[in-house]
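**Q** The following blocks contain the structures, represented as structure tokens.
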Structure P
Amino acid sequence: MARQVIVVGDTTTHGGKVITGSQVDVVDGKAIARKGDLVACPEHGVNPIVEGDESLMVDDKPVALEGHHAACGCALISACHTLSVP
């Protein structure tokens, strides 16, 4: 099953949002999020994304996909349906 790429502005299961991403690579005008980029979590503050797909790299960092997690334990939710990874 394909998983969607996470971009800045996508949400989390804790009600937060992805706040940083690649300054070069974008999807639909939004920066692609990678392992190490940040989410703002209303329950736990600002935390890094701790998972990424090692087979898909952007700026030498693994790309974050729907279902990956941030350090606070929240899962990432994609609103981007333009780009998915099998």
Structure Q
Amino acid sequence: MEFSSRYFCNTDCEYFPCHTGATEKKFNCLFCYCPMHPYEHCLGAPSYLTLADGTQIKDCSHCLFPHQPEHYDAIMEFLKNPL
């Protein structure tokens, strides 16, 4: 896939690949920090960790949704009107 304003892959990053199961040839680093992370309901498939005090925190370590180039348009639409 060609680098553009919608896609780039930084294989030189010290954290690459940052998700297990990622395909190097088709991994979009554009959303390195997921813009949907602050939202409880997002387009990805996060899990939730429960802390000792009962607080839940979002765990996106297994979510590849923002790193798949074909999801760029869906993410941009979500950010216009988040759930």
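Values quoted throughout were computed directly from the atomic coordinates according to the rules given, and no laboratory measurement underlies them. Every value quoted in this text rests on a predicted model; they were computed, and no experiment measured them.
**Q** One of P, Q was used to calculate helix-only ellipticity at 222 nm (-39500 (n - 2.57) for each DSSP H run of 4 or more, over all residues; to 500), giving -3000; which? Each step should come with its number before you reach the end.
**A** Working: P: 0; Q: -3000.
The structure behind it is Q.
**Q** On to the next question. A value of 29 was computed for relative contact order in percent (Cα under 8 Å, 6 or more apart); which of P, Q is the source structure? Walk me through the intermediate numbers first.
**A** Details: P: 36; Q: 29.
Traced to structure Q.
**Q** Suppose Kirkwood radius over Cα pairs in Å works out to 12.1; of P, Q, which structure was it derived from?
**A** Comparing all candidates, it corresponds to P.
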